[in-house]
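Asks: These notes open a run of structures that come right after.
A short reminder: the numbers here are calculations on the coordinates, not readings from a lab. All figures in this text were calculated on a predicted structure; none of them were measured in a lab. Cβ atoms are built from the backbone, for glycine too; each structure is taken alone.
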Structure 1
Amino acid sequence: MFLSVFDMFKVGIGPSSSHTMGPMMAAARFLDMMRASPFKFAGVRASLHGSLAFTGVGHATDRATILGLAGFKPDTYDHDRAEETLAALAKDHTLHPEGLPPLRFDPKVDLAFDYDTQLTGHANGMILMATDAQGDVILRQVFYSIGGGFVMTEEELAAGKDTDEGAPVPFPFKSAAEMLDMARASGKSIAAMKRANEVSRGTPESLSAGTQRLWQVMNNCVERGLTTDGVLPGGLNVRRRAKDIHDKLQAERGMNLNAPHTINDWMAVYAMAVNEENAAGGQVVTAPTNGAAGVLPATLRYYLDHVPGASEAHIEDFLLTAAAIGGLVKFNASISGAEAGCQAEVGSAAAMAAAGLCAVMGGSPEQIENAAEIALEHHLGMTCDPVKGLVQVPCIERNGLGAIKAVSAASLALRGDGTHLVPLDACIETMRQTGADMSEKYKETSLGGLAVNIPNC
């Protein structure tokens, strides 16, 4: 099993990796299918199912699908050009993707939110169709957005989770137990094993440049969130709070007024800054999802800004270690809120961040595995119940608390020798089982929990 750090961490746009980035990527893949087809196309259609239908408007799924069919991709997204494309579409009901003829598309007619038909492969399903001049469907593909911006066709999903067909990697661990066994046998850290796997499919230079860019985008997102105020879009009238909190924290520095627990506010504000940017549709990095994108950069900022002896030279080790843990969770359970609730998003993010922090603070592989387990264990059962289908309440604050838990988990693990009762593998399997048992109304449908108990929403 090989999942690259650049699969786990992807540059994209808010507000959701599964509901915004995924549908956009699915549409891009469908355009490639059309380009490779001998048929002559004249139009396209789309239908959204399951969680993509129930919370699609709040997550901008409709907008993402349209822009994807117009040729946009998350990692190269241009906001101004997107607005121009949507304005032109409203006038002429025509899309102009590169390499294809003009395609008829009227969003009011050709984009359907199907609340009744549940596709069987995954909670996040969509069907994309291409039509001929008479309007008959001549190409059809079912896609599933399986979390974290990952997209699979119906056929790929049916083939199984392990679809990696690349060259063998030096350390092909599929479980935490295998990861620890390989670390003991090789004498390497988790980051070193992950680095060896990455370099076997690329180069040290591309790995270094890529991880530097990931952190730059993450950190830029933090900075934008800390300096931007106003009201978030979507109708809940949620005010951005990160800038105000950050301003107050900065003003209090050096005044000897702060209780020790004020450090929690710093961790939380970094995460809230990211998730406010995400909620506004800004550029973020999946970590492992958009809804949980604030936990890891907040933990890394906490390390760089507040831990004595911290060094930017350790950023790559942090990201590689976190990606190794995220890969285990994704392969053996889920990182999708629509599939397993928020335990799969913020819970996974906290486990990844705890592992990364433990690693850069000198933790052994056993302590790192312990840190990830502690963080994930104490998110088990967490539901995904976004109010009005928006990635705002409770998501923004939840990332802040996830970062605090990640730091606490790493600290507790570092106080021990790595010996603990519950293995990370058992915790991941428990999360998978809990997600399978969880009522659908608590899995990103906005049909239960806070989503139905907040007045006037």
Structure 2
Amino acid sequence: MGNLEAFFSRCQEACEEILRMQNPLVVHHYDCDGIASGSIAAWWLEQNGKQYRMVSVRKLDELFLSSIAGEPNLVFVDLGSGTPMVEELKSSIVIIDHHQPAFKSCLQANPHLFGFDGGHEISASGCAHFVFNSRADLGVVGAVGDIQYPLKSLNRIMLDKAVSSKQVAVSTDLRLFGRNSRPLIQFLSFSDDPYLPGLTGNEEACAKLLSELSISLKEGEKWRAYSDLSLEEKRRLVSALAEIVSQRISPEAASSLTGEVYSLLQQPQNTELSDASEFATLLNACGRNSQPQLGVDVCLSRQGAFESARLLLAEHRRRLREGIEFALKNVQDFGKFFLIDGRGAIPDSIIGVVSGMIFPGGKSKPVLGLSLEETGAIKLSARGTRKLVEEGLNLGKIMAEASSSVGGVGGGHNIAAGATIPADKLDAFVQEFARRL
């Protein structure tokens, strides 16, 4: 356990420094956790009547940092700690981040500096919650979106606050997307996390399974959702899905079908916004389809934002299903790790998500996924498991060192990390990645 008192003290110090800033530029990451944590900062600034500007980025590279070099006040959210070039900016800087820090200057509200692991104990959204003491519900969404499941340690403290303030309710249930918002057939056929072999993308097979389980699709004229089922119907469906996933993918994947689910009580009910996991997927859809500001607008309940985001979500989930289907058919065993070569097949914006969703060999070793960026560079995403991390795996360190050795950049968490390398350096990178593993 880290030093709670010192961490909370640093969070308060960061909040006080931001309160003193005039018209700060808030720079946040483009994924779910980055959008949620940036939104917590924006909500607090608006509540306190402060002017601010906001920009979302995929990474802090030299080109972007040079473009903001003249900014007097900067707040980095869900990025910054792993980029030493930030030190060179002649600005008043506050960093709210949970990635492994590459330097210790600047005012950083970062759990790693206080003995906590930002890979699984708290996300950037949680850090932002503790800095601004607000929007625990968005903190939960960001943590779920960053695959910090189940919520524990600092995340659990935040969750308990959200429950006591009646922002969130916790229960144990099936964790598929659309428990409240989708008719049963679409609930199963659209599932991509986890992927349901033989069911995902096959409405006819889903209807047949439900019929065999004596689960009716309608109640009167209303299409039933999973949340409408009786306890006995839920039990039959969960058992059937667990058997399918266990046989076709792995027992580990089957065990992840059920667990804690987090209902957001102050959001519109029976929509994607009423479930933390579905809300998180919606934000990822915005960020990974080049509309992170739309995700912020959803978080801040701005008019029309949710309806627009829903359209993006449908396209995002279609791409995910296609990416997972490709990965399951083309995953290669490289001895020390599994490789998914998604160049030309999986967009670089979702290669990390896909790599984290498949369970080759029960995920007994890390998964390395690769795709192409628009520039022609290779985007790499590595994913591990909690068990591998407990045995000593640190993908953030490995990706940083292996990419640096071939002229690229990388880093991240011990359980999940990424890198970008020149297109002609893949073989050298793979050899170095394997050696460091």
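Asks: Using distance in nm of label points 7 Å out along Cα→Cβ at positions 179 and 355 for the comparison, can you identify which of 1, 2 gives the largest number?
Replies: Max of distance in nm of label points 7 Å out along Cα→Cβ at positions 179 and 355: 2.
Asks: Name the one structure among 1, 2 that helix-only ellipticity at 222 nm (-39500 (n - 2.57) for each DSSP H run of 4 or more, over all residues; to 500) of -13000 was derived from.
Replies: Computing helix-only ellipticity at 222 nm (-39500 (n - 2.57) for each DSSP H run of 4 or more, over all residues; to 500) on every structure in 1, 2 gives -13000 only for 2.
Asks: 0.50 is what came out when FRET efficiency 1/(1 + (r/R0)^6) of positions 59 and 315 (r between Cβ atoms, R0 = 30 Å, to 0.05) was calculated for one structure; which of 1, 2 is it?
Replies: 1
Asks: On to the next question. Kindly point out which one of 1, 2 the value 12 was derived from, the read-out being relative contact order in percent (Cα under 8 Å, 6 or more apart).
Replies: Source structure: 2.
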